[in-house]
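Quick heads-up: structures coming right below.
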Structure I
Amino acid sequence: MLRCCDGSYYTGSTVDVERRAWEHNAGLVSGCTSKRPPVSLVYAVECDSAIAAAESEHQVKGWRRAKKEALIRDEFEALAALAHARRTDD
């Protein structure tokens, strides 16, 4: 997960995290990060397969900001509480 200069988050998947972050900062990737450089890498996790990476990316993209920030801070108890709060809000 990348944090853009405006504080927004970008979630994606790649086989080379450092290279991809560099590409985003160099303006080689079109899309939301090209309008919000520079970006900084704030969270990464290694997955067993491309399918697992895509599933993880899809899941995190659906999260609200508070839950993404809890993940970045490794506050796993907060993740559970935020997931529960979301279910009771709906």
Structure II
Amino acid sequence: MEGDSVTLHTDNTELQRDDEIEWRFGNIRIARVIGDSPTYDERFRDRLKLDQTGSLTITNTKTTDSGLYKLSAISENQESIKTFSVT
């Protein structure tokens, strides 16, 4: 795992203007996008990237990146939650 890249996929085909995507690692929000304005947690520095579907890619992974990641996606007033385990 150390030094690899991992992508956590949403079920979206493309984010719409009013969609909201939030990624959490444990209880900490690490990435969020509303429309086309992403923000990232500083502890991951430049290792996170959100694509046009809201999927999250973590580059240059570290052993400390292992754990549960939670996706919260709000689209057309519907919220979906998905959990990922990274080991």
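Nothing in this text is a laboratory measurement; each read-out follows from the coordinates by a stated rule. Because the structure is a prediction, the values reported are computed rather than measured. Cβ atoms are built from the backbone, for glycine too; each structure is taken alone.
Here percent of Cα pairs over 19 Å apart has been calculated and equals 44, so which of I, II was it run on? It must be structure I, since only it matches. When helix-only ellipticity at 222 nm (-39500 (n - 2.57) for each DSSP H run of 4 or more, over all residues; to 500) is computed across structures I, II, the figure 0 traces back to II. Can you tell which of I, II yields 3.7 when distance in nm of label points 7 Å out along Cα→Cβ at positions 27 and 75 is derived from it? Of the options listed, only I reproduces it. With distance in nm of label points 7 Å out along Cα→Cβ at positions 35 and 67 derived from the coordinates and found to be 3.2, which of I, II does the value describe? Source structure: II.
Assuming 35 is relative contact order in percent (Cα under 8 Å, 6 or more apart) as calculated from a single structure, say which of I, II it is. Only structure II yields this read-out.
When distance in nm of label points 7 Å out along Cα→Cβ at positions 3 and 19 is computed for each of I, II, which one produces 3.4?
Here the read-out was taken from II.
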